[in-house]
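Structures for review follow.
No lab work stands behind these numbers, since they all come straight from the coordinates. Just so we're clear, the structure is a prediction, and the values are computed from it rather than from any experiment. Cβ atoms are built from the backbone, for glycine too; each structure is taken alone.
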Structure I
Amino acid sequence: MAKEISEEDVHGAIAQIMHPAIDRTLVDLGMVKGVSIKENKVTVTLAFPIPNIPIGDYLVNSVRETIESLGADVEVKITVMAKEELNKFLAMEQESWKGPM
């Protein structure tokens with residue numbers, strides 16, 4: 001039987017995922033909105049600054065692959081940041097921009 005995945009395991013793994021163009025993690029940027037686990041299936045909600053961002057698939061796959069490496073099934077849901085969240089994101093983006101992937 002596979003090891004039971006804890007929220008702590010998932011949060012620890014997700015906390016390491018860096019944004020490819022901003023020198024910050026997805027967690028630091030406020031992009032990880034929620035994590036839930038039910039019967040070894042992890043659901044992560046990511047908040048994008050705008051709908052249909054060009055690197056959306058890359059970010060989703062980064063999260064999916066990281067959690068799958070823990071041995072869990074993964075579902076990634078997408079939402080869009082609220083205005084206040086977007087303002088915080090844009091400030092961090094400006095401060096920590098390192099350029100395109």
Structure II
Amino acid sequence: MNQERRLRIILGPHLSEKASRISELNNQVAFKVLSDATKPEVKEAVEKLFNVQVREVQVLNVKGKTKRTARGKLRSRGDWKKAYVRLEQGQEIDLANMV
């Protein structure tokens with residue numbers, strides 16, 4: 001995988017209550033990734049960009065929510081993909097500097 005693709009795969013950290021809970025308990029980090037990214041691509045991108053060892057990657061598609069506008073019309077937010085990355089023991093990623 002070339003360097004340009006590696007830089008584009010990870011769109012940013014996914015910050016939520018669940019993401020902060022899993023980071024404390026399971027040494028995992030949640031990222032928003034490209035919708036066509038695969039597990040091996042996510043693993044390689046995280047290892048190269050953050051200089052850490054990745055043990056496991058889980059990816060899932062998140063369906064966009066349907067929202068109602070002020071005029072009553074239904075609109076749908078876009079679908080996206082999320083990746084949970086489990087790091088090896090002793091490895092960590094500081095998300096405070098990334099945001």
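Ranked by distance in nm of label points 7 Å out along Cα→Cβ at positions 34 and 66, which of I, II sits at the highest value?
When distance in nm of label points 7 Å out along Cα→Cβ at positions 34 and 66 is computed for each of I, II, structure II gives the biggest number.
Which of I, II yields -8500 for helix-only ellipticity at 222 nm (-39500 (n - 2.57) for each DSSP H run of 4 or more, over all residues; to 500), as computed?
Source structure for this number: II.
Looking just at distance in nm of label points 7 Å out along Cα→Cβ at positions 42 and 58, which of the labels I, II belongs to the structure with the highest value?
Largest value of distance in nm of label points 7 Å out along Cα→Cβ at positions 42 and 58: I.
Where does the value 49 come from, among I, II, when percent of Cα pairs over 18 Å apart is the thing being computed?
II
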